[in-house]
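Please treat every number below as a calculation from the coordinates, not as lab data. These numbers were taken from a predicted model, which means no experiment stands behind them. Cβ atoms are built from the backbone, for glycine too; each structure is taken alone.
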Structure 1
Amino acid sequence: MEKIFDCIILGGGPAGMSAAMYCARGNMDCAIIDTSLLGGQPTNYLEIENYLGFPTIEGWELSEKFEQHLDKFNVEKFTMEEIQSVDLISNPKTIKTLKGEYRARTVILATGAKPAKLGVKGENEFVGKGVSYCAVCDGAFYRDKTVAVVGGGNAAVEEACYLTKFAKKIYLIHRRDELRADKIVQQRAFKNEKLEFVWNTTVEEILGENKVEKIALKNTKTGEKTYLEADGIFPYIGFSPNSDNFNGQIEQDEKGFVVVDNTMQTSVQGVFAVGDLRVTPLRQVITAVADGAVAGVEATKALERLKEAVSQA
């Protein structure tokens with residue numbers, strides 16, 4: 001008889017690993033499925049300074065500690081699995097990958113979010129040729145070069161500061177006249193001599209022959225169009241949910257983020273959503289881990305209710 005897990009967690013970032021740990025502590029037979037290795041977005045962060053208990057820690061190191069903790073509970077892990085389809089409506093729920101089919105009584109969605117795109121001409125064409133969404137991954141390629149960072153939040157400002165370790169000049173382009181980043185992050189940026197701020201400006205187009213050479217800009221107040229010569233551009237303008245495999249099966253907002261209640265329950269019974277994937281006012285490692293804890297406990301309760309209903313039928 002084909003195995004049916006008590007819970008399958010889709011996604012092995014901080015939220016997914018936290019959920020799996022709490023499910024395992026609740027004596028659930030659970031597994032994590034991930035299209036990559038475990039770790040999630042923190043593996044792309046050079047340093048994390050706002051995770052309680054660690055004044056500063058490299059992203060990969062924190063992810064490694066999470067996984068080491070999880071391994072104590074013998075949670076099955078199916079990594080590097082390309083997902084073909086997800087059925088959240090049927091009972092049991094079914095996840096099909098290129099390697100096999102997995103079924104579970106409950107599912108916790110922890111698929112996270114990916115960097116949002118600018119949506120301008122030249123962006124897709126120059127990915128890997130001057131357009132990048134990960135300063136830690138690609139920063140070293142821009143040693144002694146000029147690059148632009150787009151955005152005004154923590155990610156944009158922190159990554160701009162990181163890039164100053166390599167690039168000779170960084171332009172931080174923001175559509176408003178003030179940053180949204182935490183004050184301590186702003187203060188560091190304003191003190192960095194390699195950083196120049198381009199206020200009230202949006203990117204209109206990315207141009208070049210075989211690689212990025214210049215960026216077309218537009219002033220949001222005057223409408224003036226200008227060109228900025230640059231060897232690369234790093235957009236950090238927010239995120240979009242990794243929900244392609246289950247769009248339309250559960251309630252989502254206009255951007256596709258999953259709507260949940262205070263127990264992380266989605267509109268489908270027995271399906272929970274956590275971390276960057278869900279509608280939330282804050283997307284941080286610490287909130288993702290907290291989401292996972294809530295969902296893990298609530299999934300355990302949901303399974304108990306399901307078993308009681310079956311026994312009384």
Structure 2
Amino acid sequence: MRKVLIAAPVHEVLTDGLTAAGYTCVVQEKITQELAYRLMADCVGVVTSTRLQLDKALLDAAPGLEWIGRMGSGMEVVDVAYATQKGIKCYSSPEGNCNAVGEHALGMLLGLIRRIPWSQAEIKQGIWKRDENRGTELEGKTIGIIGFGHTGRAFAKKLQGFDIRILVYDKYDTGDIPAYVTNCAHIDELYAEADIISFHVPLQADTVHYFDAAFLDRMVKPFVLINTSRGPVVDTLALRVGMESGKVTGACLDVYEQEPIAAMSADTGAAFAAIMNLPNVVLTPHIAGYTHEALYKMSKTLLEKIGGDKRA
């Protein structure tokens with residue numbers, strides 16, 4: 001029996017495909033780290049999202065593990081270096097939810113600058129305010145996209161019809177650059193020109209608090225901040241300072257420095273509470289890449305990648 005632990009919500013295309021390939025799937029979507037030690041002991045594969053931390057200790061507790069599948073992107077939940085050292089294959093599926101993230105980022109941005117959430121809430125209360133809800137157009141603005149992998153590209157693709165200037169910065173090789181974006185060799189170009197900043201980076205040592213007090217100071221113009229990547233990329237305290245000073249004119253956040261909100265530390269929680277109560281913030285509960293279609297696409301992508309491994 002070649003057992004696979006399914007420790008995340010997945011589409012049946014993945015479980016059915018794995019079963020057809022000779023695996024036995026043990027589905028435990030609400031798994032805890034402690035339970036994983038027991039369930040993974042005899043597994044050859046595991047599919048996870050963000051619930052498990054596949055660190056050295058957990059990997060050592062699964063001596064027969066051959067592969068790890070990550071629903072979505074963000075391999076910070078896996079000790080990839082140690083897994084590779086042990087001969088464990090690691091797969092992610094950012095191709096599966098990048099379109100969903102791109103659509104969500106655009107939706108949040110339009111909701112913010114056109115004041116859709118606030119005007120809707122007022123209408124439901126019988127309040128009719130036109131001048132107070134006068135919006136701002138995207139046309140003619142400059143957006144800086146930091147990180148030009150799958151989600152950064154998907155967001156840029158959605159923006160290309162808005163007559164907006166799209167600057168992209170990625171410290172790594174991004175491959176071919178579409179004609180509708182301008183690739184910046186240095187982030188200083190974004191600091192100088194952007195009206196909107198959107199983060200699309202993985203969580204790693206050099207991206208924790210990528211947006212901090214120093215970043216805020218370097219921005220030349222007041223700007224809108226979007227984060228649909230990883231919560232710790234944005235320093236909550238720095239964001240509070242930026243918003244209360246007016247340097248950050250609006251924020252669209254789908255991810256948070258500490259999740260869920262109830263688990264925030266006192267300092268972070270206080271800063272977030274102040275941000276949450278401001279009139280120019282759009283917030284969603286880490287759902288940007290969590291559409292029905294994305295669940296299918298991520299599952300299918302993982303199945304194809306696992307099936308391409310001769311050992312799987």
Structure 3
Amino acid sequence: MNTRPRYRTVRHALAALALALATFAPLAAHAQDYPVRPVKVIVPFSAGGAVDGPMRIIAQELSKRLGQQVIVDNKPGAGATIGTELVAKAPADGYTLLLASQTNAISATLYPKLTFDPIEDFAPISLIGREPGVVVVNPAFPVRTLQEFIAYAKARPGQVDYASSGNGSGQHLFMAMLASMTGMKLTHVPYKGSGQATTDLLGGQVPVSIPGTAGMVGHIKAGKLHALAVTGAKRSPQLPDVPTVMESGVPGYEAYVWMGLLAPKGTPAAIIERLHRELMQVLATSEVRTYMASAGIEIVGSTPPEFGAFFRHERDQWAKVVRETGSKAD
């Protein structure tokens with residue numbers, strides 16, 4: 001009986017196994033030593049936005065725990081797709097991460113011709129936290145309640161502008177959903193980030209917007225903006241006198257600004273686990289908890305699988321809003 005083909009098959013199998021182990025060993029060692037150089041977190045929004053400030057505090061504390069500098073790099077524009085694409089196409093080695101938000105879930109539907117998948121091309125690390133949006137108007141605008149705003153806008157279809165941090169942003173879709181549910185016809189004025197949108201809102205160039213609460217509390221308390229309603233299911237601890245949108249006569253309306261950390265798809269599990277473990281420790285520090293509380297941000301700190309499931313749920317929810325409102329990234 002000729003056994004040579006059998007031996008050749010075994011020999012080839014052993015050679016393939018040896019090659020696989022040789023390939024895996026450097027990856028395992030790399031993950032074990034991680035990080036050996038600075039880690040960059042791409043924030044696909046302008047500096048000063050609702051999620052930029054919290055990420056900078058987290059980056060400071062994460063740098064201490066990782067033993068390497070964690071750099072926040074703002075890459076705003078095109079509904080967060082510019083910065084997101086950079087991370088989607090970055091090496092899956094844990095050195096380029098993405099601070100994601102509801103805008104990333106929205107862009108999965110709003111931008112049908114993307115060269116990457118905003119959900120499936122990433123490895124989830126954790127949902128960090130969430131906060132309600134807040135409907136704010138320039139004090140010169142002649143309304144003081146959400147009901148008054150709705151009545152004012154419905155009497156002037158197409159004549160009331162609203163600012164957002166860009167096409168496809170949470171600010172865009174939060175207002176689009178509110179307009180759809182109340183019968184308002186508003187004109188969208190997109191900016192390349194929430195910083196410039198806020199500047200023009202404060203200056204009166206645009207009268208209304210729905211940014212995240214975190215960046216607005218100071219302006220509201222200083223009297224530079226007037227809050228009409230918050231978008232969460234309950235009132236914000238930072239704005240206890242401001243009713244929710246639902247309390248103001250729009251049943252079923254609920255929306256949150258959220259932030260979470262992602263890595264490129266294919267990032268080694270050991271690196272994801274290290275980042276998740278250190279991030280959970282950072283979220284428990286007094287520095288981060290104090291900052292989040294002062295900004296009205298609820299800390300979540302989910303597991304990677306939990307964040308993945310949440311991300312897909314957000315995609316499906318906002319896809320429904322995009323279809324129902326006819327929103328476009330134009």
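For this structure, a couple of remarks:
- Value 0.6, calculated as distance in nm of label points 7 Å out along Cα→Cβ at positions 40 and 96, assigned to which of 1, 2, 3: 3
- Looking across 1, 2, 3, the calculation of distance in nm of label points 7 Å out along Cα→Cβ at positions 160 and 232 that yields 1.7 traces back to 1.
- Given -7500 for helix-only ellipticity at 222 nm (-39500 (n - 2.57) for each DSSP H run of 4 or more, over all residues; to 500), calculated: source structure among 1, 2, 3: 1
- Relative contact order in percent (Cα under 8 Å, 6 or more apart) - highest-scoring structure of 1, 2, 3: 3
- Top of 1, 2, 3 by mean count of other Cβ atoms within 10 Å over residues 144-151, largest first: 2
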